[in-house]
Structure I
């Protein structure tokens, strides 16, 4: 039998077994099993792609590595899972780059509004040399980024009117994720940014506590926010990638042959996820339009981008070492 991967980990096996028992997770799995974190539900594009990854790795390694994906964030929220993967208590995960800033400062660059012009541009950037710079930063924090998933383009939606130009945001109370950059973005457009948990958004829209929010089509549709907010404006202001990352301890325990298998499986999973995501976006868009949502595409984003310049200037002043990274990305537009 191959040497136990757990013997390579920095976290004692007894601690892992205790943690598994506390979370109600079976602890009788073989030592070759890999535990993987995923926030998305069953059937979501990311979940389907991760299952393909797990199946391919298990098949091609002939059982030397058996990844198991735990969907719906049953192993904890992303910050906890991120720390567990860095310590080796989790073997891999599908992590959004947005909340990683406190641990990996370079990733805050990806939360700058209107950094990318399109999802395709983001893919080209992350699949190339610039993406490798983010991978190197993650590696310094004990995570090996094997491939990049998409999470769509985030846009504004509201209950009042279409957003065609920056001044259309003026006075709107808009829910944003809890990130200072997103608050600054809405403030720069004249709106009132309101950080709140995602689970509170539907009722807050319904009761008028907020006028709108921002997200991608699949989230807008699956959360039923479209039942209340009848205006969706395609500003595409945030296009944030996700990584399929493996814990460095688990990665280092692999033979060169198995590393190649795992990396190839991760790249194949990314191709599948991107295809499935694009299909899901179109399906969700069709659903909300049939329900009466008025969708408008903001074709000229230059006026919005101009409003973001003070945010970029303040960011560079605080992080001068990241200016070249920002410039290199913007030069690919």
Structure II
């Protein structure tokens, strides 16, 4: 065999050494974690374990659900829809003209009879239906910097179409503030003998009063345009103290929502006659919306809502039913030991 010519073509030994060294340097350091060689738990759930787990979940969830339902049932709630009942009969076919006519008295009186004892505090809510506060253009129509910074009150960016009126900036600007709810309620017990005072202090979140709305920002040029939207604001009070506005500007996610109007710090007894004198000012008729007044107590879960309790109870019952089904299947088709093994004999290849 002839000797190999060292001067011939091909990579040199020096090049091979440098390539091997570079490859060695790029190789990650060996570790059991990077090589996935750590010990791992690979449990095989046998039917008995699954059945016990489902029964345990059912035993936990069903009592929780029943407790939530019981707490919701203890809450006393009165709901009265008044948007159509407060319209004169001769204008039921033209509700928009009724609400837009400022010469018509909008005073309306409703009477409640308390079905159960209501312990203080009694929360007053107004409920609106078919009002889409989550609409994209509506949500964007405000300026948060203007709300909290007195030096930026002229900044009306993003507030269109309610940015300026008569050539001057609106404070607070935007459609959200412009559409402020302006129905009012006053309450008496008996036949007008005892006035139930409505406390409106602290109905908003403290974080909103302290951070979102400025203590030195006052309403200016508000509702002075050609088209009046909703309620008025007190120009002598800063925005951080106008709690009706603060509550209204917390955007609702759904078209049916409730917002806190105030609270009554007195107990009401079963059978009490409560008379409500309201001003039906808010125009919900243009979009076929509904308005309701809600009086409600509160429990340890909040207001009256049985959804959470029902969800827990249904999940618990479903777990019990699945456990029963698996138990029947286990007794009818018992598992053998080879079913629990991870090692299966491969089938022979059929030629």
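Read-outs: derived from the displayed coordinates by stated rules, not from any lab. Keep in mind that this is a model prediction, so the values were computed, not measured. Cβ atoms are built from the backbone, for glycine too; each structure is taken alone.
Points worth noting:
- Parent structure of the calculated result -8500, given that helix-only ellipticity at 222 nm (-39500 (n - 2.57) for each DSSP H run of 4 or more, over all residues; to 500) is the read-out and I, II the choices: II
- Which of I, II yields 34.9, 127 [Rg and Dmax of the Cα atoms in Å, calculated]: II
- Among candidates I, II, the computation of FRET efficiency 1/(1 + (r/R0)^6) of positions 80 and 320 (r between Cβ atoms, R0 = 35 Å, to 0.05) that gave 0.30 used structure II.
- At a computed 32 (relative contact order in percent (Cα under 8 Å, 6 or more apart)), which of I, II: II
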